[in-house]
Structures are given as C-alpha cells and as structure tokens.
1. Out of 1, 2, 3, which one gives 5.1 for distance in nm of label points 7 Å out along Cα→Cβ at positions 99 and 211 as computed from the coordinates?
2. Thinking of 1, 2, 3, which structure, once P(r) over Cα pairs in 5 Å bins from 0, in percent, for residues 123-162 alone is computed, gives back 6, 20, 24, 23, 14, 7, 5, 1?
3. With mean projected area of the Cα convex hull in nm² computed per structure, which member of 1, 2, 3 shows the largest figure?
Structure 1
Amino acid sequence: MFVKPKFLVLLAAFNGMKWISDQVHSILNQQGVSVTLLISVDSSNDETEEWVSALSERNPNVVVLEHGRKFGGAAPNFFRLINDAPLKEFDYFSFADQDDIWLPNKLIEAVGVMHSAVAQGYSSNVTAFWPDGKETLIVKSQPQVEFDHLFEAAGPGCTYVFSKELFHDLQKHIANRFSDIQNVTLHDWYCYAFSRTHGYKWIIDVHSYMRYRQHGNNQVGVNSGLKALKSRLFQVFNGWWLSQAALISRLTGVENTPFVQRWISLRRVALIRLAFSGYKCRRRVRDKIVFTVLCVVLAILRQKK
C-alpha cells in the first residue's frame, strides 16, 4: 500500500493578506503527499495574524506559532520556524513564501527527484510572473561547482525541500548558533551552504513546479533589469556580499579550510586569489565572469584606500 510522504511546510508571513489565501490553498491541495503547514507571522498591520489564526481553528493541518514577534525580514522568521519545527511525524520539510502559487504536483515531484538522485536537499527552477501577465522561466539548475554554496543560494528558498535527516541536522545547528545566525541576511543561501558543507547531496531540478510572483514588495525577487543590477552592485561595493560569504563560512565551520583561508580576510591579496577561483564559486557562466571581474575591481579599490 502506498503511504503518502508526510511534509511539514514552513511559511513565513508579513502583511500577506493580498495573496496568502492563494498560496495556502495551493499548499494544502498538494497531490500525493500529506501536508501540515506551520506558519510564523512577522508582526503585521493588515490582519494577517487574524486570518491565519482563524484558518488554524478550521483546519487541523495548519499550525500557527505564537504571534507578536517582530523579525524585520524573512531570514529571522524562517530561522524561528526551523528552530521551532516539530520533527517526529514528518518525512520531509519545505519552505514557502506567502505570495506564490504551487502547482499541485510540486512536492511529490521533489520526492521523486530526491529519491532518484539519492539526494537529501532539493531546489528547482521557477516560473516568475508579473501583474501585467508576463511570465518567464528562471533557471537556477546550472551544474553545481565546488564552492558555489559559499557565494549563492541554490535558487529561491520557496523551492527547497529537505530530508528528515538533513533538516534535523540543520535544526540542531541553528539552535546552537541561534544568536549569531541572526546576522545572516538570506536564509536560503545559508541553508544551502550548511547542507553542502556538511556533506549532504543537493539536487537542483531543471523543471518548474511553482509560479513565483513578482511585485513591488518582494524582499528578494528574480534580480532582473537595471534596478536589480544596481542593487546587486551596491551590495558588492558596500561590502555586504563578501562579508556575508565570510560569515556563512565561519558559522558553517569551514573558515579554516585551505580554500576559505585564502580569501576570508577580504584583504587586497585575498580578493585577487578569490578572483582566480571565480570559475568554481558560481554556477552560471556569466556569473563566473562577473564574479572574477568584481573581485579584481574590489582589490583595486582596496589598494587605493
């Protein structure tokens, strides 16, 4: 007899009333799996708390964590969800945003891919869509390289699926470093880095099983267009990007490995060394080139200071 895989889906919400109903409906109506939804709401002013509380009273498969906490971003909200998630009765764990639409086979397809690849972590491509009707496939499934996990996520966190073994290890790790981990800006990048640095196999699916909504309030979108380029360059030149890479390397315990030791000081010579490793730090060919160029530019600017 086929036993449905049991999923715990972790949903972080903030002022989500405009789209959360569609998102939750698409999660609870997944085919071929048993789903429990765990929700944490960053203190909101649009009645999101009231809506999810009422939903949990009607639906025993919806559990809401205590309201009233202010996180100020998706990452600390997700770290809270990971830390507080029950483990016993679930086979897989997944992240969800509040404003996307999952195809009915999203989770069961992930299980199949993970099983075939003997992988403990999973992410996928997504189909971005805009209010004007535009849609485009966002490809994140370029071949993984030796150190991409230290410099980028495996795709949008809302595509992530973790095996029980991996999630349990991740949960223990976050609980032990909960205070320091609040300095991490992107939870999806961190969880991918943890998985890879701790020997878990991660697979990135070439298919898309979700519609990834783009709007003005996205904390992290598809990073396309001139505005997104300017934002990303600002993050590079103000020090955020490589500082986060260094922080993630320290927190995941790889700061003393030979590769990380070569660049973690972020001094001029370290940046030059990192530039020569660009081909093994990003997945997409264009990003490898940009990575190398930016490291060289940062090194030159550092010399002038």
Structure 2
Amino acid sequence: MLSLDERLRAALAEDIGRGDATTLATIPASQGATAEFLLKEPGVLSGLEVATRVFALVDPAVSVTWTARDGEARTRGPIGTVSGAARSLLTGERLALNLMQRLSGVATQTRRYADALGGGHTRLLDTRKTTPLWRDLEKQAVRHGGGFNHRAGLDDGILIKDNHVAAAGSITEAIRRARDHSYLLKIECEVPDLAGLEEALHARADRVLLDNMSDELLAQAVALRDRLAPHVTLEASGNMTLSRLPRVAASGVDFVSAGALTHSAPALDISLNFIPTPDPAAPEEPS
C-alpha cells in the first residue's frame, strides 16, 4: 500500500510535470503571498489536514492555519489561510483544492444521509465504490460526515455476493466454504429475497445483506431474523435515496450501505483567494 505522501507526491508530479510554466514565467521567486480558503456553500469539511500536507510537500516553508476543522459543519466564509512563497502557493493550489472539495463533498453527502436516517438504531455504512488509491481518505471523509466504514478492502471481511453464490452453487455451500477457510473473519452474505435470507440464517452467516428489497420486504426480513437468529445483523442496500431512508430505518435493519456516499457525492465549492505581497526585489514604480 502506498503511503499518503507517496500518493500526494505522485499527484503533484502529475500536475506539475516539468515545472509550473505559468507561475515560473510570471511570479518572481522572491515574492511572498498569503491566500485565504473560502467556503462558498454550506457543507461538512474534510481534507483540511491533507491539504496542509500537500503544501508541506511542495515547500516545507509554507505555513497553513485553519479556523475550522475536519468534520465541522460550516455555512460559508473563510476557513483558513496559507502563507509563503507565491510560487509554492500557486503550484500546490489545485491539488489541495481538488482533495478538499472532493473529500468535503463526501462528508457533506454522508451527513445528509445520516440525518435522513434520523439518529436511531440504524447505522450508515460506506462501500468499496471509491476512487482508486484514495479510499482511505474517502472513508475518513465518511466518518467526518457521521457515517461508519464497511470493509476497507477484500482482505478484512468476507462478503459473499451473488456471483460467489453462483460459482459456489448455493448460499449454504458458499457460507460453508467461507467458514472452513477462516474462522477469524466475520461472514456476510448477500441475498435477494426472504428465501435467501432464511437459507443464510440456517447456514450461520454473521450478517446478511438484503439487496434491493422493498420497504415491506425489509420489515418482513427483520421479523424473520428476529424469529430464527436474533443475533445476526441485517444490512439493507440498493436504491437508498434520501427520501427513502426514514422508511428503511423504520423497518428495523441494523445497517444501511450506500455507494452514493462516495461515487455520487458532488464536490463542495471551496476556493483559494490570493492576497499578494510586494516583491522586495521588484523596481519601484515611477512617481
């Protein structure tokens, strides 16, 4: 797994290439600047500390000061400043903003979904439908927004999906094989209907994912679980719109997972406005 710094350096190299041609051509090396981060719409912030690291990798002499924090809901207005060589600020600006806007968008989307669930028994989970190589940051943004993390990857939990069942021959056989393979990992199995749920419960799944079930079926699934295996947790997934979430929570499921937290989150509008300081080496303007 690449470290955060390795990924940020690669992203900077992608953007800078052989050099920031515009900045090198127009901004003297001696010129300093201060710039203000401005939140232009209401949202939940995430990625601030990542942005700080971006500027540190561009130029360790750059100073970033925040008046907000990750996970904080804000309306509009200034949220921090960055000061240092103008060239460094301009070179790091785009990557810092890209990450802040993306991650704050995920956090804001998550907060909307979490609020729609109503703060009761049902918890909101993310999925693996994330941007390649930035999953850890997007999952952190989900936590900033009030959600919880599902599997980080394929290695930290067993989730038997429809194609696993098709290849194994049945829900029962897939769960049996998973149980024989590892007794340390929890086993979750996706089912499309109540018959599949009953089979998964008899096969001793630890959690069952109820895929694309109606609100009525979700309530029936909870009742069936309560009767056959009350210790098993239920996760609802598929077509989890904001307007539907209160009804899903009312069904009594333990978890709701939504890929839209990450794959469909709109970027939050954040800008960086420069307040240039005079270049001490520049000639004075004639009076």
Structure 3
Amino acid sequence: MQGLNLDTPSPTKRLILGTAQFGLPYGISNQRGQIPEAEIATILTEAAKAGIDTLDTAAAYGSSEQCLGKVLHNLPAPYRIISKYPPNQPDKSVRQAFQESLERLGADKLYGYLLHSYASYSDKPKVLDELQEMKSSGQVEKVGISLYHPAEAEELLLREAPIDLVQFPYSIFDRRFEELLPELKNRGIETHIRSVYLQGLYFMQPDQLPLYLKEAAPKLERLQQLAKAYQLPIGAVCLGFALANPYISRVVIGVESLQTLQENISFSKMPLPEALHTELLELKEENETILLPYKWSAT
C-alpha cells in the first residue's frame, strides 16, 4: 500500500507527549483515571527512546507539573517543555504564573508558554507584550495561544499578533482550522494540534455513545468500517490522518499507560494509504456540539 508523503522521515519525532493524564483523569473513553507516578517515569523514558522530545503540560492539569518536576530530574534525556497560563485568573500576572510553573517543574526555562484561553488575550491584548518580554529574557523560546475556534486564529493573523506557536484541535471529523494552516506556516507560526482522537470518541462503539453524542454515530460507524477494510487500527487511521498533513508541525498525544504510549508510537509508523485518506476527507463534521468536548453534556 502506498502511503502519503510526509515532510519528515520520522513521524514519531513529530509527536508531543501530552501530560493531562499525569495530573487528571482525562478523556471520555478513559477507564483508568490518573496515571501512577512510577509508571509516568517509565512512560517518559520509553517516549524519549522513541524520539519524542517535547512535553505539553499546563498549570490547569491538576498535579501534572508537580509530577513532571519530581520525575524529570531523574531521567537522562532532557525534554523540551510547553506549559500554559491558567484561564480565569485575571489577578495573577503571566510572569507570576510562569514562574510558579517553572518552580513546580524544577526548570529554569521552557520551550513554549501559551495562554491556555484565548479570552486571556481578547480581554487584555497587551498580555502578549508580557510574553514577548519573557521570550527576550531567554526564559522561554516560543510563546503563543491555545485556541478552540478558527475565528480566534483569523483575528491573530489579522492583527499580526507577535506569537510563535498556536495549538488547536484537529482530527478526521474536526477540520475547522484546515484552511488557515498554509497561512500559519507562511507566517512562521508553529502549529501543534490536539484531540487527534477527539478525547477517545473515535475508539467508542457507535451504539454505546451517550445520548448527547448520538449524532456522531453514522460517521463514527463509517470510520470504523474504513479502518477494518484497510486492516488498520482506528488509532493508526486517526494519527496517520493528522501526520499526513504537511502544514501541521507537531501532534500532541495523550496516553493512559505505557501500553497506550507504545501503541501510539506504533501507529505513527503506519503509513496512511492515499485511497483511505481520500475517503476520510468525506467524514468532515461541522457540528461543534460533537467537535468540542466542552460542549458535551448529558442534559
């Protein structure tokens, strides 16, 4: 089977290890909950061996930063770390929150620091000046914003906001940002995408979806039929779809265990057949009630 060409010979090295599960139970299909600290050390060691060199964390991820701070100093391979300014804390300056993250992580600098909420920027655009000052001081290499809606990225591009990095959701169903990817790359803005598995939705059985996600059932069933027809795991199809996009810089993946890390590494090495990619393009979804987990509700 012929695979799509990628802009890198090593797709695994484009993966970023998300650490929300290190500090919180996370994801609709997560049956296990928060990962034990001892297993986190093993996960980080194995990820480094596979070529993964970047971690994504946040002050809002429970005890994730503290846990990383305990574990990382015992590991031989250094990781680049991205963290985020917590939302809904208007009385705490970006610099103060950044310093607190450094202390929890036991680090003296970070690769990236993002505003976790676009509202932190829209409510106070000059917050980007603070980020730039931190960048100029050498404490952080890249600064930016975590996004949920394409209109947010459009506004940043229109204003020529001084950012180096954006993170947003992207997956087989969720391609809302797709048209903006070429311009982001043209501006030299690094793009990190998350929710490639839509917080585990793609692994669920269509007939077991909660009532508020029942509208996703037909496309989910079709996705699983395609994976079966091409004899590929669902995870390989979902991750391969993201990695096949040359405009995407990095893909953030979360893991629930050492086994799921190993599965993701394996998935990243499975080329996506061009014919399958063409069929997956037809599964684009517009309904944000399905696409945005914060809109998921049992009521």
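1. Details: 1: 1.5; 2: 3.5; 3: 5.1.
Of the structures listed, the value fits 3.
2. Working: 1: 6, 20, 24, 23, 14, 7, 5, 1; 2: 6, 24, 31, 23, 12, 3, 0; 3: 6, 21, 28, 24, 14, 6, 1.
Clearly, the read-out refers to 1.
3. On the way: 1: 16.4; 2: 18.5; 3: 15.2.
If we compare mean projected area of the Cα convex hull in nm² over 1, 2, 3, the biggest value is for 2.
Any read-out appearing in this document is the output of simple, stated calculations on the displayed coordinates, not a laboratory observation. Here the structure is a predicted model, which is why all the values come from computation and not from measurement. Cβ atoms are built from the backbone, for glycine too; each structure is taken alone.
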